[in-house]
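Structures for review follow.
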Structure I
Amino acid sequence: MLSFESDYVEGAHERILQRLIETNLEQLSGYGQDCYCARAKEKIRQACECPGAEIFFLTGGTQTNMITIDALLKSYEGVAAAKTGHVSTHEAGAVEFHGHKVLELPEHQGKICAKELEAFLKSFWQDENHEHMVFPGMVYISHPTEYGTLYSREELKELSSVCRSYEIPLYLDGARLGYGLMSRDTDVTLPVIAEYCDVFYIGGTKVGALCGEALVFTKDNMPGHFTAVVKQHGALLAKGRLLGIQFDTLFTDGLYFEISRHAIEMAGILKEGLDKKGYRRYLESPTNQQFVILENEKYQALKKEAAMGFWEKPDPGHTVVRLATSWATRREDVEAFLALL
């Protein structure tokens, strides 16, 4: 059966598996205090052109979001995010579970607008009752967004400016960051993200790793005793080498960018094929996630041959599905799927 359900349905890139095998019997210190974690951190600093960056490896995206937000916020603060943001929709209330409200903002194909963010913050501080309200303590964005859309360099600069004027951190969820960086329609690079964001993470789980996210603090702003905070959340991995080896491999010889570019190329073939066959796209995504509108009957028939992600029902007769390519997608699978259409 073909699968375009998501970008984490495969295991891991073969170079990662090979390195795990090669290093398997080495006896290394635990909890991320090993030579591979140290090497991976240095390579990430160089890629970000941020020599002072502080980096911590975690195992998954929801875990990373929840811990980062909880660690950066005071007990009476919440996080501002698009109403379609991952922390608002598909993380089972993990942020709220740890005592922080998600303060929803209007979204524009998954993105938030600097002017609307500024108006929201201004309104909060002008409210004479704000001491009785949840304080906006940070801003969350994702790049790519849940809709596969991307922020421009100017948009990141504007959001960063608003956050700095209100002295709150800008946090970027990079679960699919590689696919955003390798899009043909972007002017955002890792150094740009490091310049404008106070903290972000480089997603590995969806970009070639078995599991793992590299959390990057860019402004000498990692919370004190962050290892203890992570352990309190039950997320400190004893065999930290598992994450260090993977990110050391991903950031050797440009592998992370190479495999991300492959997913974009496969998405391009998919988009071209959909257009030729007259299918309507729900929105224009420049990354590996593509959203197409199918008649319900066609959707039900295709489900028997290919796994797809259900997105929403735009009207009673149609279904929007998400088709995701990945670092491992084969051209022949894309062509086989298009033949089904």
Structure II
Amino acid sequence: MRNKLFTLITVIASLSIGWVGTVSAEQKYVTIGTGGQTGVYYVVGQSICKLVNRGEKEHGIKCTAPSTGGSVANLNAIKAGQQNMGVAQSDWQYHAYNGTSKFEDQGANKELRAVFSVHLEPFTIVARKDANIATFDDLKGKRVNIGDPGSGSRGTMEVIMQAKGWTMDDFKLASELKSAEQAQALCDNKIDAMVFVVGHPSGSIKEATTSCESVLVPVAGPEIDDLVANNPYYAKASIPGGMYTGTDGDTETFGVAATFVSSTATDEDTIYQVVSAVFDNFDLFKKLHPAFTTLDPQKMTKDGLSVPLHDGAAKYFKEKGYM
């Protein structure tokens, strides 16, 4: 009897260990790099995770989307294996894959993969009304927040500066505040203008334009025309008038697309499940931020995607007839 009891206990223990091991093996944890907490990138990551986590019992994936430094930081973290996925501007997606611009020293990341594009992101300048800034060239000699290192906004600002032959010395002050800090700095009169590559409407820009007298500044001219003509990831853009207090007319500028990216290090099934969570609940996804309201699934499979599509995303899009 004692031997039978010992055998029964052993079998139960073995089954229990095996069951726990199976649950542990099936559970997957993924991290999505986003941006500043007042920016749309943060909302993109949080929204995707919200939809993924709703189906955790079915697919076993637990998703988190912490605030990060933005596009360049996310692309570097994906390459280093510190993040599974991230949000990045279409221009920095291109440069990371090809090892150009900011990624020249570290070389091309040919394992980078596109998952889908999200919203358009115009390059946006907000200036204090009393700073008398009416064009990009008026930023010379002013106190300007050029963006924190690693952010897409900072990178694009540097591209424009290079096109115009400017250096940091052309500003009275070139601050490096994070996107979440710049609106308050503008209204506290610590800077004259701030730059932001962002989807609209933006909480940070609404904060700036409602807290103090400020205006949106157009970004145009021959240098901008050349950038758009010579780089497929740029396009002319317009910010509708009346969207922000103080700017009644449309603001002409240019911009990029926000894209969702990963790498071959993240397996096909995981990406398939993440894409499925978003596109199977697309009407809900569109309601999670005003910048998502005009999204079109057909365009999201190709607009701004200048690197190969991840196999998991391609599998889903082909099944649904999006490509």
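All of the numbers you see were taken from the coordinates with simple rules; none came from a lab. Here the structure is a predicted model, which is why all the values come from computation and not from measurement. Cβ atoms are built from the backbone, for glycine too; each structure is taken alone.
Summary of values
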{"quantity": "Structures I, II, by distance in nm of label points 7 Å out along Cα→Cβ at positions 79 and 151: label with the highest value", "calculated": "II"}
{"quantity": "Ranking I, II by mean count of other Cβ atoms within 10 Å over residues 39-46, the structure that comes out highest", "calculated": "II"}
{"quantity": "Of the structures I, II, the one that 0.60 was derived from, the read-out being FRET efficiency 1/(1 + (r/R0)^6) of positions 167 and 295 (r between Cβ atoms, R0 = 41 Å, to 0.05)", "calculated": "II"}
{"quantity": "Structure (I, II) behind the derived value 3.6 of distance in nm of label points 7 Å out along Cα→Cβ at positions 247 and 263", "calculated": "II"}
